[in-house]
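Please find the structures below.
No value in this document is a laboratory result; all are computed from the given coordinates. A quick note: this is a predicted structure, and the numbers were derived from the prediction, not measured. Cβ atoms are built from the backbone, for glycine too; each structure is taken alone.
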Structure P
């Protein structure tokens, strides 16, 4: 299965490395798309090494061929996974905003989409975030619910990204 993995700017981006490892071990072909903010937490080289594929980061990078990258990624994907999924990307998805490579790919794809939210508990419980998640669920997006516990900001609550093995379990096409 060809999986496009979107990685957004969250401290939980380090867990996406393990998710790539698990997907590759399962036999999937993984193509990672990183947002600008994700690159502050993990480098593209890490994902390139783990996935054994080039990592896409820039909507307007010099293309290897004539195809627009976001359209070719969207069309080729059997599954798109966003892990971690920040409140920002969830809002972009819910409202059809396509202002970078990942959000444009998400808007263009017809493949099933799985998201694994990761954020501060105040952001997760905010009515705007909950409305965005409800809108995505109504459109068929699978949400791997965040866990509860100690958060990177030093507080405790719901917002921890699910463990990679739990996200992998949600990555089946049915």
Structure Q
């Protein structure tokens, strides 16, 4: 079997209308679809919900569920807030910086740009507390080839040691720029 693509990714939201309006306003996403039921189709459990879908570009759909009869949503207290996030790609650094300025003008706290060597990112939270990342690719084909060549070695070493392998240290210590 070969997966064609991700059909949609779904998260929970506090308020479906507020969430749709926020993503339309701040990230220029289009509101695609709303589905509301009083019963969960897969389990037949009585549990009313609003399921909204937003176009994240290139056939990618970001969806949210509002669940009014459930306890308030929370986070896994054992997972740092920076770990669970949704990263969305933008086309250029100009777009990344313009979006940062627009978000900040709307009163949204933004971290970055953060230079990850192969991409640059900004980070912020949506009104539901979900961490979002906007990323602009900056890698050269050579960088990606170098990372491809060491990926299995890094993963296998990590599986044994649980310490960061040094196969791609150049990404963090500046030596790539010195070599090229």
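Tell me which structure, out of P, Q, gives -0.54, -0.76, -0.97 once log10 I(q)/I(0) by the Debye sum over Cα atoms at q = 0.10, 0.12, 0.14 Å⁻¹ is calculated. Before the final figure, lay out each step's value.
Details: P: -0.33, -0.48, -0.66; Q: -0.54, -0.76, -0.97.
Comparing all candidates, it corresponds to Q.
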Q. A value of 4.4 was derived for distance in nm of label points 7 Å out along Cα→Cβ at positions 43 and 163; which structure in P, Q was it taken from?
A. Q
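With relative contact order in percent (Cα under 8 Å, 6 or more apart) computed per structure, which member of P, Q shows the largest figure? List each step's numbers first, then the result.
Numbers: P: 23; Q: 16.
Largest one: structure P.
Assign the value -11500, calculated as helix-only ellipticity at 222 nm (-39500 (n - 2.57) for each DSSP H run of 4 or more, over all residues; to 500), to the correct structure from P, Q.
Numbers: P: -11500; Q: -9000.
Traced to structure P.
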